[in-house]
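Next come the structures, one after another.
We did not get these values from a lab; they are worked out from the coordinates using the rules stated. Small disclaimer: the values here were computed from a predicted structure and weren't measured. Cβ atoms are built from the backbone, for glycine too; each structure is taken alone.
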Structure P
């Protein structure tokens with residue numbers, strides 16, 4: 001009965017409690033009550049408070065709380081996935097590494113949330129994502145997700161993974177690498193991208209050509225000039241704009257050299 005009374009009291013004062021106070025209350029009043037709290041979730045009562053309390057218990061070291069949250073991370077309703085994801089970001093990472101990896105490897109609807117939980121742990125979480133990329137059983141869709149997450153973190157390893165994605169030749173991975181290169185301005189990858197200016201995908205051709213122009217990659221100019229019979233109007237427009245920009249840059253550089261001489 002006491003746990004119900006404690007819960008009712010916390011509910012009354014919930015809106016006035018700050019994070020530190022609520023954390024202390026969770027640890028003092030609800031440790032070892034994870035099953036009771038899970039029952040509240042099962043009955044769809046006080047879901048927001050229940051998730052937050054479980055997150056605090058998981059942060060304090062409760063594996064039982066983490067287990068409940070992982071269960072709701074894989075729920076069908078996205079609202080539960082989101083709430084569980086936020087709560088798990090407060091928990092101890094070592095309690096959930098293997099389950100999160102398993103969720104990501106299955107690439108279901110909750111894989112994105114699992115990846116975001118790992119990313120929230122900074123370098124430690126990124127280390128796990130990095131290792132997961134190189135696991136033989138990791139599917140292409142998972143590698144795309146990992147590249148996106150590491151790019152979002154602006155981690156220096158994104159360049160290495162983007163390079164590997166480019167040389168893989170897999171369209172989904174190559175597209176992800178181009179997005180990563182654009183976001184992080186990975187101009188050193190221009191040489192790995194150049195072969196895609198004649199790719200069968202017009203979207204990929206156009207994206208790469210546009211990026212080469214934006215990067216002012218003068219080295220790419222000869223490759224752009226030899227393209228003939230570009231069928232797609234948008235790609236051709238991007239090619240012409242990139243060529244014009246690169247020629248202008250080259251001419252400016254030559255004039256500067258002449259001036260100094």
Structure Q
């Protein structure tokens with residue numbers, strides 16, 4: 001299970017309001033988040049970096065580059081992670097300068113960010129990726145066993161499409177034909193658990209998803225699952241909704257690892 005700890009009161013406030021999915025964030029709102037990177041409170045700076053990483057807005061790259069020099073190693077680490085998520089090659093040189101950071105967590109995230117940017121540069125178009133992919137995956141039924149999970153079914157499909165499309169050797173397809181050397185599988189997935197628990201001031205949201213891999217003829221080849229827990233301090237009702245979304249994203253990432261392990265045996 002992945003665990004992501006977020007402290008403070010402002011976590012994902014913009015995501016809760018649908019800004020991240022409705023389109024680019026208004027400049028004035030984005031600038032308000034960017035200005036928090038200069039706050040004296042480390043927790044506030046940490047929240048700002050986290051939100052900017054989730055928004056993946058290229059306009060925040062200069063500010064995140066500056067955050068690589070923050071006095072707190074966790075802020076520097078999340079800034080490197082956020083730059084990797086955005087994938088702008090402008091960040092390559094500043095990230096490279098942090099390879100020798102005194103804290104191992106920062107060095108680890110810097111290496112991962114540089115690798116992610118490198119992969120983004122080489123990322124082919126969807127059509128080219130489908131032609132070159134060894135495994136073609138058709139996303140079939142997506143569902144939820146819990147009432148509070150049903151509003152996230154659409155996101156469940158998007159998360160699978162996103163992570164499969166970003167995985168080397170794999171591609172999402174709508175068709176039924178394969179090229180020489182390719183194998184096709186069908187994926188179904190279900191949100192099996194979505195539970196929030198309070199522990200003092202902290203609220204933890206746990207999400208689990210199942211994944212079933214089938215053949216083109218309908219035979220079940222693999223059944224797996226993945227889970228994640230996201231925690232936040234004193235969330236508002238809207239922030240609690242965002243916790244569900246983030247827990248689902250990380251749960252799909254966890255289930256995806258099981259999918260990759262299965263495909264490596266084929």
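The table below gives the values:
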item	result
Among P, Q, structure where Cα extents along the principal axes in Å as derived comes to 59, 42, 34	Q
Entry that produces 2.3 once distance in nm of label points 7 Å out along Cα→Cβ at positions 207 and 223 is calculated, selected from P, Q	Q
If distance in nm of label points 7 Å out along Cα→Cβ at positions 63 and 247 is computed and equals 2.9, the structure in P, Q	Q
Structure responsible for 16.7, 57, with Rg and Dmax of the Cα atoms in Å, for residues 95-238 alone calculated and labels P, Q on offer	P
Test item: P(r) over Cα pairs in 10 Å bins from 0, in percent, for residues 103-158 alone calculated as 18, 22, 28, 29, 2, pick one of P, Q	Q
Ranking P, Q by relative contact order in percent (Cα under 8 Å, 6 or more apart), the structure that comes out highest	Q
Read-out helix-only ellipticity at 222 nm (-39500 (n - 2.57) for each DSSP H run of 4 or more, over all residues; to 500), computed value -22000, structure in P, Q	P
